[in-house]
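Colleague: The next part holds the structures, each set out as structure tokens.
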Structure 1
């Protein structure tokens, strides 16, 4: 998808390039525009919002230097923790934490993951914590592989798309970001009404904003981090947070993602 750019005044500094993944409310134009306005105002330069379909594409762009920062997921952050640093982590319901939800159709009788054997299951992305890793590692704890436990699996490349697939009956079950499901329950209650949550994971580190470690001391990254951490201090920033249904942004250390790291190890031990 092409970049969405603000207008740079003549002689202004080069645009700041921020990558977005389907980790949030996929391709929501109002959210993206408000984020762009808030960041452009805080940085004093235009901001290009680069959207891609997969976590892998955005992560690779960040690592290659085609992006200045990116809103990722804890899973790809940990996959490349030797090269990436945390800029900020969103705060939701008072904490920088969220859960993975396992959902089925509203009228489905399943009560647990074990009831879904042989069915068709929707994952969000192979590099998503909530949309893949949690369920895959839950099965790995039992010595099972997702591709063998389920009759068939699909990747929807978007959490909203997982909810749609389950709600419409395209699949029996799905793994979805609990934050996204809860946000959709407010914004599109008719959509989530077609689903039912049968399991919630432990609280895990919320999808972080990351940048390359070797760039963290650069002036544009320092200004970006300050702008993100102080989002709630401006009207535009507050409006962006309200649209995202977030409380704000905070600093974090890698320890916030220890729970995801443990699940990565569980899955790796099976392979």
Structure 2
């Protein structure tokens, strides 16, 4: 996989760390925002955090973050809404913004190694789905349904933006995610490891309600309007469609992913082959 270029719109300039905080390069930071996104970053990779901006009303909720920042010498600034919007580059910051190292993505090889050891694996592959709100919503849905990993095939994206991570509500920190410009031998490797490749389409195909879903599946979703490329449709073992019952021609891709995953996981859940994750008292 080629090296990822970091988008200029999500970077910020900072001097070197002080008071024991790790040093970092000016171009290495991404602005992450949203309560659940920032809490997940702090839980899973807090040592990547370099600066914290927060509204006064969230100080208590992020008290543990503040205490950690004080111990580590990581700057934390309580700001007004307008300043936070300027820092985050959006009004949809939910009261908090972290400047942190970009999310580390998985390589295709790492994804394949993970799938090898999973008996009932489910891989979601997105082709040309690049809108950050759609990507974020799909990551959240994939994490909810216990998807093993997500692969995004895109010639435009090379990292996840703060907007995508905010909509993902922390899922971006939990899921193995790869972004690739080309498929390469991905499908050959998947099939060699026992995965059935399922392509979704709005056209004539088998209904998602009538498919016998395999234990190991890779489900492909294309961008709205363009759909999946002909090469992928030819490589698929099965093509499925969500039957249209009303007057709307199609679904948002995020909604389509949720609808297909509901059916793809149903039989395994009913059989008790996969179980609900217990999250604890705050579930």
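A short reminder: the numbers here are calculations on the coordinates, not readings from a lab. As the structure is a prediction and not an experimental result, all values here were calculated from the model. Cβ atoms are built from the backbone, for glycine too; each structure is taken alone.
Colleague: Suppose semi-axes √(5λ) of the Cα gyration tensor in Å works out to 37, 19, 18; of 1, 2, which structure was it derived from?
Modeller: Traced to structure 2.
Colleague: Comparing relative contact order in percent (Cα under 8 Å, 6 or more apart) across 1, 2, which is largest?
Modeller: 1
Colleague: Sticking with this one: Comparing mean projected area of the Cα convex hull in nm², for residues 113-208 alone across 1, 2, which structure shows the greatest value?
Modeller: Once mean projected area of the Cα convex hull in nm², for residues 113-208 alone is tallied for 1, 2, the winner is 2.
Colleague: If distance in nm of label points 7 Å out along Cα→Cβ at positions 153 and 225 comes out at 2.0 when worked out from the coordinates, which of 1, 2 was used?
Modeller: Attributed to the structure labelled 2.
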